[in-house]
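> Each in structure tokens, the structures are laid out below.
Nothing in this text is a laboratory measurement; each read-out follows from the coordinates by a stated rule. Since the model is a prediction, treat every value here as computed from it, not as a measurement. Cβ atoms are built from the backbone, for glycine too; each structure is taken alone.
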Structure P
Amino acid sequence: MTIIDGKKISEDILNEISLEVKQRTNKGYKTPHLAAILVGNDGPSQTYVNSKIKACEKVGFKSSLFSYDSNISEEKLIDEIELINNNDDIDGFIVQLPLPNSINQENILNSVNPNKDVDGFHPINYGKMTIGIDSFIPATPYGILELFKRCKISLDGKKCLVIGRSQIVGRPISILLSQSNEFCNATVTLAHSRTIDLDKLALDSDVIIS
């Protein structure tokens, strides 16, 4: 049995990024700049964004937080996103989800410049990911793959059960695990709220991701 020490791997990655940032800035390149858009006062969202700001500080990134009241209009939010799209000092940004019910999430994510869409939610990046073209990948699926790679766990031919079909985690990780590369090549079953005999599928699986 392989026990994965996620905290240690996280620290290793932060140290590697920090070293790379120092090497780049020493050569005269600009300091990477990551921004986040936060709408409203959702507690978990604030915690998540704050953790990203702290991570930026650890690795030497510049960070910016753009906070807006929950009553901001969809049109105004898209205008604000366009300003960030056109800000050459900002290399990438995230729109923290969920958004207020009054705002169409799809319209907002589609307004993000794909070249700055570090969450990988824009249809262009999502499509590239689906067919195996290098692109931004949603964070949690990317993290899962990174754990497998760093622990040298091959899923070649393994039966993988993914429980949940969200566009953020379940669906992208099911696509990525089935792709042909060194650590994937898995046979993937994507289960959801209408799946029958989930317990049998779980018992028949080598790997379960939920």
Structure Q
Amino acid sequence: MEDTVETKDRIYEQLARVGKAISSPKRLELLDLLRQGPRSVEVLACESGLSVANASRHLQVLRQAQLVEVEKQGKQVIYSVGDQKVCEFFQTMCSLAEARLADFERLMRKVAENDPYLEEVDRSLLMQRAREGSITVLDVRPAQEYAAGHIPGAVSVPLNELEERIQEISPENKIVAYCRGPYCLLASRAVELLRSKGFEAVRIRDGVHEWKMHGLQLER
């Protein structure tokens, strides 16, 4: 019986490794970034506002819990999520937080209230209108994330290139911008820039993972 109790305790200890790994807000942010595609430590540090040393320490904790993998490419160390189950776990955790945490729900409601250009859309209708050419679906994530998978019919213009490439976007169409998902600010910033230039532009909450979660296909 003692062996059974000890085994049970060790099982929960293993589960706690995952809980410990995701107990840091910054580690969650790093994991969310890696869901979009592999990245070097330097890129992750820049995008998360961490020093390279701090980013490396957080990534080591995630690696010890087998949530991320690492690969050497020349002099660079490239991190990626362990597998699709890690992405699904992250998405489930977000859904649970939205459903059960009142503070989280209030924060998300505040984001929506402070963003007049956030629009709820029917996904099937969005694809239909994109195919018809009556709207332009704009992916403002970095180009490598777009290449890894994007909403069908979306055009890639990364946010950091948007102002210099704005002439590539038709002013006759309504622009529907998206980025990495509900907690990403890239699409909001893109919409602000587009509207300041006279475009009709809105953003949607969905990123590619929300799209996949609803059983919809991505393009590559």
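> Given a value of -16000 for helix-only ellipticity at 222 nm (-39500 (n - 2.57) for each DSSP H run of 4 or more, over all residues; to 500), calculated from one of P, Q, which structure does it belong to?
This value belongs to structure Q.
> A value of 0.85 was derived for FRET efficiency 1/(1 + (r/R0)^6) of positions 54 and 174 (r between Cβ atoms, R0 = 41 Å, to 0.05); which structure in P, Q was it taken from?
Structure of origin is P.
> Looking at structures P, Q, which one was distance in nm of label points 7 Å out along Cα→Cβ at positions 118 and 134 calculated from, given that it came out as 1.9?
So the calculation was done on P.
> Turning to a different aspect of this structure: If semi-axes √(5λ) of the Cα gyration tensor in Å, for residues 62-109 alone is computed to be 31, 12, 8, which of P, Q is the source?
Only structure Q yields this read-out.
> If Cα extents along the principal axes in Å is calculated from each of P, Q, which structure is the one that comes out at 49, 45, 32?
Only one of P, Q returns 49, 45, 32 for Cα extents along the principal axes in Å, namely P.
> Matching task: 0.85 is the computed value of FRET efficiency 1/(1 + (r/R0)^6) of positions 46 and 150 (r between Cβ atoms, R0 = 30 Å, to 0.05). Pick the structure from P, Q.
Among P, Q, the structure yielding 0.85 for FRET efficiency 1/(1 + (r/R0)^6) of positions 46 and 150 (r between Cβ atoms, R0 = 30 Å, to 0.05) is Q.
> Using the calculated result 0.97 for Rg/Rh (Cα atoms, Kirkwood Rh), for residues 30-101 alone, pick out the matching structure from P, Q.
Working through the options, I get structure P.
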